[in-house]
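The structures come next, written out as structure tokens.
Where a number appears in this text, it was derived from the coordinates with a stated rule and is not lab data. All figures in this text were calculated on a predicted structure; none of them were measured in a lab. Cβ atoms are built from the backbone, for glycine too; each structure is taken alone.
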Structure 1
Amino acid sequence: MDQLVTERPEPLLVALDVATGVEALALADRLRDVVGGLKVGSRLFTSEGPDLVRALARDHTRVFLDLKFHDIPNTVAQAVAAATSLGVWMVNVHAAGGLKMMRAAFEAAQETAASEGRIPPLVIAVTVLTSLNHGMLAETGVDGAVQDQVVRLAELAQQAGLDGVVASPQETALLRQRCGPEFKIVTPGIRGGTAVTGSKDDQQRTMSPGEALKAGANYLVVGRPIIAAANARKAAEDIAAELTT
């Protein structure tokens, strides 16, 4: 079955961090022609399951399935294969799962897409969560600067053949330098600027939308500043406008 989603250049991805499929589909209808894609994370996927992802993909939405798979290589490969069959545009794994796991994920996406006549999804790896700072990372047993760990994991993901990584905007410029122009960089933790106001919530390593894009990010993931706004579409339009100035 051909994948209907077409490639579009818009860098703004909106996180559908809502409780129900009804809310998610309503947001998708309001935002689909304003943003580059929609992210389905653990909360929404756990409550609504794969049918919601299929519904979004059928409506030509670029779906970023953000489940951060991290398990033995065979299990992750099976999960990525299942995600590919749903028609997702992008899916992620944890780089900390290692080289073999990441290679298995990428190969599963390619093989499943080929067997089903689909465009393979982008497979990217999470480096260090944007909610972590140096002290929190040290608590996990990783001794060293956050950016060093981010670069280490990003280079491992690139070695595994993955399409890119998730990293905070504060590491984006360094990753662009180290990993080259074709490597995709997806940045959450977008706060500040003229269009994204409010608290940092649980984000530690943040940057404004315009700054992140100038640093070399391909895609910016924004959640609460849009979905919690009184007018979600207007909030998304304002951020999109900031990215073009």
Structure 2
Amino acid sequence: MTTWKVRSLRLTLFLPPGADARVRQLEWDELTGNRPDNVANRGDQQVQEGLFAPGRLLLQKQPGRVDVLYAGFPQGEEPEDPVATLGLFEPAYALFDGIARKLLDRATACVRLAFGAEMVQPAATGLAAYQILVEHIRSATFKLEGGQEFVYQMNRPRYAKAVPQLLINRLTRWNAASWQPVTFEVAGTAQVHKGPAKVGALVTTDVNTDGDRTDPLPAEKLLPLLDELRDLTIEIRDKGDVP
């Protein structure tokens, strides 16, 4: 069974000029059934964000693009090791899938889809995190002793099954990261309390359709394409850097 947990899931829709009205009218409560905790407008960009257990959901709209980000959020006083997550991929995606389908239902014209995921494993040290990453990559060997700031990135494109001749990029980044919990005490004199830093191995995927495409993707193929992007992400999680 996999030991990777999901830190975040993201779906991005790229829209042609003048064709994003229905998507830009979409509101956070239409996706979740509840009102958002925060709404921020910055010029042409709007961000709506709120609780969507067990994490938080962010809807960001801007000309030509809309993003939905579902991310882990600390639960209780004891931080998760090494960072708050949504748990395993499959149950986290099952919750995210309903949100994604509502978004795609509004996208009558979409030229590109991108599905991203961050997956993490705890490690005792930075070197231990590097070893986890290399074992996951599988396609290359590295001399890790004495090394720092290890980062490996690879794109393994494939052609889509749902739309013939459509290129799908399978971009993956492997690196170690550290997280440090911080709490604020506001009674009396404001104080900041920092907990011990925790280290983890991090795999970040961005599986996306061809960025050079200018014609809208067939509307009836958006859901099959999303399923394909999900399956390719799971393949990366389970098999590492495979052609």
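One of 1, 2 was used to calculate distance in nm of label points 7 Å out along Cα→Cβ at positions 33 and 121, giving 3.6; which? Label of the source structure: 2. Looking across 1, 2, the calculation of P(r) over Cα pairs in 5 Å bins from 0, in percent, for residues 41-128 alone that yields 3, 11, 20, 20, 18, 13, 9, 5, 3, 0 traces back to 2. Each of 1, 2 could give helix-only ellipticity at 222 nm (-39500 (n - 2.57) for each DSSP H run of 4 or more, over all residues; to 500), but the derived value -13000 comes from 1.
Of structures 1, 2, the largest value of relative contact order in percent (Cα under 8 Å, 6 or more apart) belongs to 2.
To which of 1, 2 does the computed value 3, 19, 30, 22, 14, 9, 4, 1 (P(r) over Cα pairs in 5 Å bins from 0, in percent, for residues 153-224 alone) belong? Structure of origin is 1.
For Rg/Rh (Cα atoms, Kirkwood Rh), the highest value in the series 1, 2 is held by structure 2.
Looking at structures 1, 2, which one was Cα extents along the principal axes in Å, for residues 113-232 alone calculated from, given that it came out as 44, 41, 25? It must be structure 1, since only it matches.
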